[in-house]
Structure formats: C-alpha cells, structure tokens
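Structures are listed in the sections that come next.
Where a number appears in this text, it was derived from the coordinates with a stated rule and is not lab data. Keep in mind that this is a model prediction, so the values were computed, not measured. Cβ atoms are built from the backbone, for glycine too; each structure is taken alone.
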Structure P
C-alpha cells in the first residue's frame, strides 16, 4: 500500500486552528469571540486566601476551628507563614487567566505581638497591601467572628452579654477601617463581608431577641459612613452550621431584609441553603430588591462542605444568570472552599479556572436566538438552542484565551503544580 504523508500541527498552530473554526461557528450566531475573550478577562474573581492554609490564619496558627467550620484532610504543604501563603498564591495566580482579587480574613494579620481582634489596625495588613500592589491584585476583607474564646458558645453579634457583643462590634468596626485602607491604597473598593456563626444547637425559646440584637449590632457597625469607592459592606446568611443545627440568627430572610433596607450588599453563598436550593435561582429575584451582590461560589455535598468548585450545572447556572441579566456591574464574584485532602494550589487553580470557564461559556450562549424563541413561545426551539450550546466549541475559545495570556492550556497547568509540590511543598513540616 502506498505510504501517505501526514503533517502534525504544532501545539500553537493546533490551538489557533481550533479557535478559527470556533470563531466561525459563533460568528454565524452573531457572537464575536474576540470581544467575549476581552470581556471575560476583565471580570474580577476574588480568590479566598483560606484555601492555602486550612483557615488557620496567623493570629494563632494552632487554634482549633469553630463556628461550624471544618477543613478535612492532611495533604502535605500547608502554608504556615504569610510569606509561604503569598508564595503559594503567586504560583496559583500564574496558572489562572484573568483579573483576580484576594479575599482576606482578619485572622491573617501580621503582628510582632499578639493583637486582640477588636484592636486590629491597617498596619497589620501592610504586607498584604504591598504584595497586592506588586501583583496588581485588589483586596477584599472579612471580620473573623469564629475560632475565638468569645465565640465558643455560638453567639457573637447577637450575644445576650453586652460585653461580648461589644467585643465583636468593635472587631467589625476595626475591620471596616482596614477594608477602607485597602480601597484607598489600591484604588479599587474592598468588599467587606460580615458572616457570624450565631445560632443554637437545639430549639430556642426566643427567636426574635437574638435577631433584634444582631440588627442593632449591625446598625452600629455600619453607622460610620465610608465612601463606596473605597469600601462596600456585605452581609451573608446561612441555613445552619455545626453546633447551630436548630436555629441560625442570620437567616436568608433576615439578611435579605437587612441588605435591602440598609442599601448594602447581600452575599449569597452556594453552600448556605438547603441541599435542594440553589443560589442561581435567587439572583434574579434578589436583584429586584438589592442594588449589589457578593457571591460566594462553592460546592456543597449534602451540607455546607465547601468542596472545590466544579464546572457543574449550578456553577454554569450562576454564571448564566449573571451574564443573561447583565448583572456583571452589580455582582462581585468570590470563591469559598477549603479542601485539605488535595494539593491546595491545585484546588485554587481548578476552582477559579472553572468559574471563569463558566463565565466564558455563558457569554457564548446564543442569547438572541434563546430570547426570541422564549418571547415567541417557541419552547421547542428554546430547549434545542440550550442543548446545542452545551456542546458548542467553547473550549477551543477557552484554550485560545489561555494561550494568548501565557497561561497553561488544558491540563498543562498540573505539571507546574506537581513540580512546585516536589520542590517546595513537600519540604514543609506540619
């Protein structure tokens, strides 16, 4: 038989050829893929620092987690110092395309001597600001109302003891000043999210009193005006937590009412609802009542277990809702998971890339065709377009996007993580 000559494309040529085919496919639908790539690249995703060290922080790294929070697993290489955590973040950021922010908790302060949480100050986070300036990263913030002796009985801002309540109010006030400092130093507003673990393990007699105290505490915390060009307040609900199975003070109804009546941000966390509830369905409804959102994209398995974000139906539905309804200027996208059973840098990379993939895929939907089919009552065509878009060549656009930004394409990022693990992470103790 005659030998047929074959030619193999170089990796770069293969990526570019696949992109050209995908570009032509989407152009027929009226979608400009170059514009989509530019748009998705500019969407900030706030990456949570606590994935890198299992939510231990640097206040007291040996402290026991409490407040319904657990990090399970003992994979080697946990960051033990601020320097190690920033080193790990740099490695992860180099493998993730697009605009990135970093979300810090108050217990990630750096101080030569122990500092009470109600006395934390901007200077305790100066190193984080310097790192953010060097890396071009915006910073977000959270008061840490858990894993502390004064939170061990499950109450903080709603505590019946005014002395304990005062401590946590002052901690949140101090946190707002730090958040404002981030915004002023970095030229981008810091979103400060307040979540408290307040609740009861068994059935309470009084459900109203704690909520009245929580409302009063929050009102005092946000009373001092701060320019939104530097700082934005957000509040986050939860259905239940470990030790708060029967009653949570800061329920969804409480915080939806509070955020809408105080004109602050509402945080929707994907793991903070009943297992059959999803936040994607809440976004459009809540958008009628609150001006701006914070999203904590996570992955619950049977409860608020904070698994690494997948490119699953709910992640895609969240991205679809934000893009379809043109809410990108009203939604702040953050991540919230912590898995200590796998390489922590890989967890950041997988979860963050998946969130951006979902946003890209949402922007490549045949929106014109879907909208008109629905308006015309042609639900057959609507379903057909939705299903066809699942297998459209969006991944070729993603690969080209990564290639254009000098970020590993496909699974190539994993070899960088494995090399870093062998040279750096496996030499850490504890």
Structure Q
C-alpha cells in the first residue's frame, strides 16, 4: 500500500520505479504468457462483476449527488452488460496479433550491412482519464499486450469502480506469473499528483489523457512527457444532394443519438441544398428527442428548431443536441469542416462515388467515412480490440490507438565485420 503522506513527486517516483522494473520483467515474458494473463484477467472481471457493479453504484450515487451531467453519468455507469463487454474486450486483445518483434522494413546496404526496423514497447505509459471506468481495463489490457507497464490516474467520480476493476485485472495478471506492478492505479485523487506524473520524464515515456477539454488542455500545457491526445470530437455528417433519403435519415439519427456521450457522436449535420428530403431528416431528429439548432433555412423547416449561434458550430455537445446548416454542395461542406472540425471523425452520405472520393481525400481528419455512422469511430469496431483513445494529432499514431500505436521501433544492424572508412 502506498503511503499517502508522501509528496506527489515521491509517490510518482515510487510508482514509476516499480513500473520500470515491471516493464523490464514484461519484456522477458513470452507473448503467450501475456495473452494468458489477459484471458485470466477477463475471467476475473466476469467472476467479480457483482462487486464491480456494487462499487459503481456507490460512484453513481455520489456523482448524482454532486450534479454530474447526464452525459457524464452515462459514461460512468456500469451494468452487467457493460462489465461483460469490458471483459470481452480484454479477452479480444489477448487474441490479437502480437505487434512486438514485427519487422517494419529491412534493407541491405552496399557494404553488406543488414538493417531492419523492429517494433518494441514504448516502456511505461501514464493514462489520465475521467468518468469511464472501463478505461481501467482497456488501458491495462492494451498496454500489457504491447509490452508496456502502465500507471493509471482515474477521475474521483469513478474511484470505487476503478479500484474494483483493477483488483480483478491484477488477480488475472499475477495468476499468469507476471508482476502486479505491470498495472498500477494512483491511490489518490489529489490534482497535484497529475502534475507530478506529467513531469516524471525519468519514469514515464508517454502520457495519454482521456477526458474533457479542460483536462486534455491542462495535460498538453503542463506535460514534459510526450502526449498522445485529442481535445474535442466535433464530428460532422454531410448529407450530399445525391444521398439516399432513407439511408440519410437512418445514418444521421444513429450518428447523433445512439450514444450521445461518446466522442464519435455527430455534433453538426451539414445538408446540401440540393438534397430534397431535408425537412424529413430534421423531423426525424426532433422526433428522436434531439434538440436541433439550425440556421435560418433549417428553422423554416420545423417550428421546433432553435436558432443556432456561431458558437454552436464549434461545440461538442455530448448530449441530445445537434446543429444543422445547409451548404452549397461538397466544396462548401469541406470548407465548413476545415473551419470548425476537431479532426476527429467526419462522414459523407451520398450515392455519388466521385463526390465521395473528393470528400474522403479533402477532409483532413483522423477518420473519414462514406455512408457510415460516425458512431463507428471506435477501436473495437475497427477490429483493433479495446482502444486506448483516438488521436487527432499527426505524429506517431492517428485515429483509434490500439496495440501498434503503443509501440515504437528500434533499428537492428547486422554486420560481418564492416568498419567505416
């Protein structure tokens, strides 16, 4: 048990040193042993589901009493189905191809030197997250399988849930013969500990923040450790003039309303003026209990539409609210997205393949879709297993970050006695 009377810097140094030792031990473990640890951890999550749900109920009660928003409460909530899905995600990571040791490329120099770039673990990863307790399991599974130790710092609203999930995960990890310190949870919600983690360059190789804009902004501003992050999920669904009306209604309603609190939710719908079924699409959203904020043309379609402000085009609602604007074709849609998107996920709905390709090539987002719901912006849906997050940056990893995104590479050079002249 960590001594909570220690300074934040001392606590992180102690946990970081343990993580370094665990990462070294993990580097000596076989892939089969790591996969076995995850399968055992998944079973422990299933076996301990009642305790996890009970812990989550305490968190939910406290969060509701503290006025947490409905969207954040939805992210926090665990039930039997969500715990089962979390366990399934951990088990899926165990069955994914091992990225470590894979050769990215190789060549032979004129002097006979054989060069290859080989995937290796990053080392120790720090993950700072809010609300979603399933991140505890997802992060532990992905980091472990990619050969990394991980230090987790969950939000105060999910502290009981996170502890219960970590207990189950560690039980499985230790049963497979791996050190418990492969996965550690910071035992205090003191905000000063976050600062210490962000400055721990001696012990931490990468920081991954998952949470609201203020959290991610703080991490990016204060971190001395490299950061993998996205700030917002201001996602767009563009309905082209050549879109099938029934498909458009189905996709847009799903993209917004399936789960409004996830980062892949559509926040702005752009509709081509040439699309003839716009009133029915707006009505479908309103009938689905979604608040619609629109420009003048959209307001004229239904009396229930509220006037959109300029701020609406730059807002990630994470609830049942959507902004809608009419645009003059795909070029106008691309221009709006370039001005207002967060480079997370943007989609086009159209039967015109040429227009679709123009959109796919021109929109500079981590994920760009054609005739699909933006709710598919998820590592599991991409076949990557549980994701660590979705990166909107351009360096190292982009889009859903899973096993490969948690590795780096080293050069291996094989010679036969060459010396440099």
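Which of P, Q yields 14.1 for mean count of other Cβ atoms within 10 Å over residues 11-18, as computed? Label of the originating structure: P. If Rg and Dmax of the Cα atoms in Å is computed to be 23.4, 81, which of P, Q is the source? So the calculation was done on Q.
When P(r) over Cα pairs in 10 Å bins from 0, in percent, for residues 203-274 alone is computed for each of P, Q, the one that comes out at 18, 33, 22, 17, 8, 1 is Q. If Cα extents along the principal axes in Å, for residues 267-394 alone is calculated from each of P, Q, which structure is the one that comes out at 49, 36, 27? Of the structures listed, the value fits P.
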